[in-house]
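Participant: Below are structures written as structure tokens.
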Structure 1
């Protein structure tokens, strides 16, 4: 099966300059999550493989938990960077890229994907390169896409999120900086509130927001379940990350360096999918075993009501995303 990293990295490889390695290149990989998450583990694996196989040529340093930058600042740092020997790499959530390419909003559309396999159909298709191509004009080179997983909702209160809009009405939900997410929360009956990822636990514990949406690995690693009463298995949308690097740095690398990095990134991407699948099951089980937040499933009728409630969200953003592109995605997924 073709992988997104293979498609884009092959294209990226063909653009670069040739040259002889005169010194060791340094890549600073910044991300905002914990090392034990699917993204954190994939970043560590990428660094390990590069540092073992390319010793003396490339060295990767990983900075988790926003130690170096948050997702907004890291992209600005990449765009402004003009270093040919030190590159910044990051894997911000997909919603962070919407300001550079409106097509990326497709990933935020609720219930566009039935499951993670649907997501992979899109990511592994030629449509992905089309969706990310505008990023390079903004100084960012997209080289892969990593999974976290399908998202679930959590809430602090006396009842779970099952009936819409009743169970959402008047409740504040933390969202990423995404207009699609905001429209979805409103359609469900809630109040959206944008907050940086690192502020979510405190906001939940202090009642600044009542609930949030996230993949299982983030709910577990950041201990959101400790300050929430219920988790609803909604699987309403996808949480993924675009792996990007400074375009000027990447395109200036010697061909042989880029070729080796290409192969290693493909390995890390394959591993990330395994990590994410394992976390979906394992972290959910650990949360349930902790006994602090009750996990609830939606009945078929309840799920149908959720889908109906958010069915108009896609239409609100179809012009921005591109009606032709959305049709191609629906055709690809067999809708």
Structure 2
């Protein structure tokens, strides 16, 4: 059968790799022109042993993952600087509050963290390049009957599938073949900012850098959050979470954008606000968080299905989206 996968995110790549390693031919079509198009986007991911790690383990990538991942560690503060929770190797309960549980001793109890771009590169490196067609943005799908579908891409290319898998994310072009569901806005926006590697070396930022260390740092108060982590390239990525309307946006001027962002965290400790004040003005992005209705499902349609965010888009706060996308890819690949 002609298996066509639309979307080269984690779920689509896990599916393609699972099929390839088992001798089942398939082709993946991705709208980005190359891996690097959006490699700067996405938060670090913590992968569970029976979900995300299982998809890697059963495709021969567990060792590669362990070499690229960091042990989990987390500190949670409020805006006044009080440490409420500390978990991971070397955790110090400086607030006098109980620390989190000791670091897990069994791999199945741990959730090591890996950068999304690094994880995606691990999957890509294990897949023959000719199986992925870059710069193919799907614009329409037409049923030909008997489970076959004709796909037309923005570059004019057309192809026919016997089995079509929509791994094309929140705004899936494949989903309407199965379901009328559309993403629902959660009233939460992430402002994605970062400290450039050279900026993290400034003397006035050493307190901020030390507070983050190798951890995931979360500062939460009054329905607002700063979440930060040191990336492998030396950049500190921060997501500033706020509640705003769907049409809300930041000023186009970077300095003004930072000033507006800072107003949402007024009164917080200066070492926290440094993450905004010194943010790289060439790398400010906004992400609106959407979800599909809980329990989203669809009646069987011959020759087409969905995985990952196309099937069950959710907010990132449970740390489940990437794990389920990888597991979807593995389980569907094994079924095929």
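Participant: Assign the value 17.0, calculated as mean count of other Cβ atoms within 10 Å over residues 46-53, to the correct structure from 1, 2.
Facilitator: Of the options listed, only 1 reproduces it.
Participant: The value -13500 for helix-only ellipticity at 222 nm (-39500 (n - 2.57) for each DSSP H run of 4 or more, over all residues; to 500) was derived from one model only; which of 1, 2 is it?
Facilitator: 1
Participant: Kindly point out which one of 1, 2 the value 146 was derived from, the read-out being volume of the Cα convex hull per residue in Å³.
Facilitator: 2
Participant: Output the label of whichever structure in 1, 2 has the greatest value of FRET efficiency 1/(1 + (r/R0)^6) of positions 54 and 326 (r between Cβ atoms, R0 = 30 Å, to 0.05).
Facilitator: Going through 1, 2 one by one, FRET efficiency 1/(1 + (r/R0)^6) of positions 54 and 326 (r between Cβ atoms, R0 = 30 Å, to 0.05) peaks for structure 2.
Participant: Taking distance in nm of label points 7 Å out along Cα→Cβ at positions 110 and 166 as the quantity of interest, name the structure among 1, 2 where it is greatest.
Facilitator: Top value of distance in nm of label points 7 Å out along Cα→Cβ at positions 110 and 166 goes to structure 2.
Participant: If mean count of other Cβ atoms within 10 Å over residues 126-133 comes out at 13.8 when worked out from the coordinates, which of 1, 2 was used?
Facilitator: Comparing all candidates, it corresponds to 2.
All of the numbers you see were taken from the coordinates with simple rules; none came from a lab. On a predicted model such as this, the values are computed, not experimentally measured, just so you know. Cβ atoms are built from the backbone, for glycine too; each structure is taken alone.
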